[in-house]
Structure P
Amino acid sequence: MAVRVPIGVVMNGVTGRMGYRQHLVRSLLAIREAGGVPVADAQVLWPEPVLVGRSEAKLAQIADRHGLTEISTDLATALARPDVQIYFDAQVTSEREKAIGQAVAAGKHVYTEKPVATTVQGAVELARAADAAGVRHGVVQDKLFLPGLRKLRRLIDGGFFGRILSVRGEFGYWVFEGDWQPAQRPSWNYRAEHGGGIVVDMFPHWHYVLEQMFAPVRAVTAHVTTAIPRRWDEQGRAYEATAEDSAYGLFELHGGIVAQINSSWAVRVHRDELVEFQVDGTHGSAVAGLRGCRIQHRAATPKPVWNPDLPVTEAFRDQWQEVPDNDEFGNGFRAQWEMFLRHVACGEPYTWDLWAGARGVQLAELGLRSAREGRRIEIPDLVAGGAA
């Protein structure tokens, strides 16, 4: 029988949907149910969650539901525990920077949701502090682990596209205003003063997808709008939205690739998945979503002719081929947790650190600046130790 190596993990923000469902239940608890994370010498890493939040009643309810015992409403007390090695943050964005700073000061390794801070200056300072403290740090970059994007990665690595020309992304869905139907997202998402806004939320995602899948982003041009200016919160009270709910970004990548990504919480879905990326190259194209990926090779590309006087007779979607799974795709959040646990315990490589998170915040910050000033903005390099 494998020997369990316990790793204490302070989990701050598990009363929220993402922190609870993806990080606690489908990641750490799923790891425990599977017997831990195997490492060398017949050992398994065994995460021991310490649930932290503002509501003791909610924390106790979650702990009772899953047979856990360690909860706290005092972050400092939780971080002072000698049996805790990792601090994880899935709080509201506006509270994250301060809490991560506390964890670094306490000598804890840090794993966090994004964005890591509300400003690039704050994100850089966190990365510097973590490096200086000698703690390991990582940022959730879950979309890289989606089955659709893993298939897309396989196509890129196999040279399917030839020279990649462009990337077009569509993300979003209709988030109800909250008056006649409850909203699917918390009201703080629409308050800039609480760290809300679709640019701060989604541009860090688009940054790591573009950077890791294609090439670094070198310039951004963005337009944002608040399509639904009046919404209703969780208590049914009307409020004015102070953050944008729709963003339209043009991203110039190194090597000449152009990416266009539309993000909106005020759009109705007419696509196969809530997010889709179309990649066009000289030798072929692909459309990847959360799970599926379809391709069209240049040898099988039809020859449409523009003629508005005649009805379309071609079934364009039928001219694409589905990429097979050829693998088992587990939960991406869990896969990344397992990698970070091995990174902390065994020193295995982990490239998605706080500096990667800072670059995502930088893209969001410069995207908002581009929208305010109505112009294209080049993106300077962020390097370990400071900003160029």
Structure Q
Amino acid sequence: MQTLPKPASSSTDLSAVDTMIRRRKTRSVPVGSIFIGSDHPVVVQSMINEDTHDIEGATAAIRRLHELGCEIVRVTVPSLGHAKAVAQIKQRLRDTYLDVPLVADVHHNGMKIALEVAKHVDKVRINPGLYVFEKPQESRTDYSDQEFAAIADQIRATLEPLVISLRDQGKSMRIGVNHGSLAERMLFTYGDTPEGMVESALEFIRICESLDFHNLVISMKASRVPVMLAAYRLMAQRMDDLGMDYPLHLGVTEAGDGEYGRIKSTAGIGTLLAAGIGDTIRVSLTEAPEKEIPVCYSILQALGLRKTMVEYVACPSCGRTLFNLEEVLHEVREATKHLVGLDIAVMGCIVNGPGEMADADYGYVGKTPGFISLYRGRDEIKKVPEAQGVAELINLIKADDRWVDPE
């Protein structure tokens, strides 16, 4: 008879393995009433589609997003006229709703636009590849040191007034690098790579630091998840090596729509958050912006980074299931979905039920045909007829004084 080898002994106490996500330490950066950084919850952002010339439409769109839980809202500002319109939007929000934290998106040769809109918003986002636009030359084969330095000087001269304005107002800047819009000299020097993205951000960070401005948030977005992951990881590593502690804004740009857009965003954002990288997120879907917010919160909830909804634990059903699991889960969810903070398990049979739902606050288990066993944590409290299961679950929650009536 063959004897199986014993597992190798280990000094590691597996019961003490840390299951919490430990976020990379970052500074606190203010955006209106919200702070981004590792001492604060991961912040949810989105962006309206409305033209900011449409004061009422843009104001309504911002309010819709904020009421759904979007904590910071971005607006695009393509011209000086749009920048001035943002002042009216901001005031309209204060007068009719709340002073929602706003970010202005400024792109091509945007110094005058950025300086104007910086008076009216809480943060300005610039793209290093477009802020000082470098017109590509088809005949170019490289950049000389003198050419590289001349453009660097032009960038500094263009960026400095904005930095000083934001610094003196106590406002913030996002240095938002996009893989698809790297400056030509970065492409010549580093190629179309994460290294080029990181160096592009660092060039702008160093200018800001030389002007004693540190309210910075950095993003390294790409439409391909592997590129996005590599860029953010490298950025975090380089900042750690340089003693920088700026928060990171995570996102997969142009993720598309539907199920795949959500999966793609989750693969990129969730992977980094699980590694402790990231302080604010935006899921970019080719859908109404309101559709982005539930995805953000689902990612954060799944990772245990924010508690914004009831956590439901439910088995996938099998031949042992003693009731219509999908139907019952729907009934339980509809009755309890407003009880944010609770974990509720719905399990089809006794085989795995009590063990798999051990971390839940309450359990609804098909233990014998026609009856439901209700649990509080690991303890079975009572067995009730299946037809009374949901009502009795509610009564149990009420008995523990953890019930609130839905709005």
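If mean projected area of the Cα convex hull in nm² comes out at 22.3 when worked out from the coordinates, which of P, Q was used? If you can, show how the numbers build up before the last one.
On the way: P: 22.3; Q: 28.1.
Working through the options, I get structure P.
Where does the value 20 come from, among P, Q, when relative contact order in percent (Cα under 8 Å, 6 or more apart) is the thing being computed? Present the calculation step by step, with values, prior to reporting the outcome.
Numbers: P: 20; Q: 13.
The value was obtained from structure P.
Taking FRET efficiency 1/(1 + (r/R0)^6) of positions 62 and 262 (r between Cβ atoms, R0 = 41 Å, to 0.05) from the coordinates of each of P, Q, which one would give 0.95?
Values: P: 0.70; Q: 0.95.
Structure Q accounts for this read-out.
Taking 17.2 as the value of mean count of other Cβ atoms within 10 Å over residues 238-245 derived from one of the structures shown (P, Q), identify that structure.
Numbers: P: 17.2; Q: 13.6.
Source structure: P.
For which of P, Q does helix-only ellipticity at 222 nm (-39500 (n - 2.57) for each DSSP H run of 4 or more, over all residues; to 500), calculated from the coordinates, equal -8500? Please list the in-between numbers first.
Numbers: P: -8500; Q: -12500.
Value -8500 for helix-only ellipticity at 222 nm (-39500 (n - 2.57) for each DSSP H run of 4 or more, over all residues; to 500) corresponds to P out of P, Q.
FRET efficiency 1/(1 + (r/R0)^6) of positions 78 and 230 (r between Cβ atoms, R0 = 41 Å, to 0.05) computed as 0.85: which structure among P, Q? Could you put the intermediate results ahead of the total?
Numbers: P: 0.60; Q: 0.85.
The read-out comes from structure Q.
Once mean count of other Cβ atoms within 10 Å over residues 22-29 is calculated for all of P, Q, which comes out largest?
Numbers: P: 21.8; Q: 16.9.
Looking at the calculated values, the largest one is P.
To test your reading of the models, identify which of P, Q gives 0.00 for FRET efficiency 1/(1 + (r/R0)^6) of positions 206 and 366 (r between Cβ atoms, R0 = 25 Å, to 0.05) when calculated.
On the way: P: 1.00; Q: 0.00.
Label of the originating structure: Q.
Readers should treat all values here as calculations from the given coordinates under stated rules, not as data from a laboratory. Since we're looking at a predicted model, the values are computed, not measured. Cβ atoms are built from the backbone, for glycine too; each structure is taken alone.
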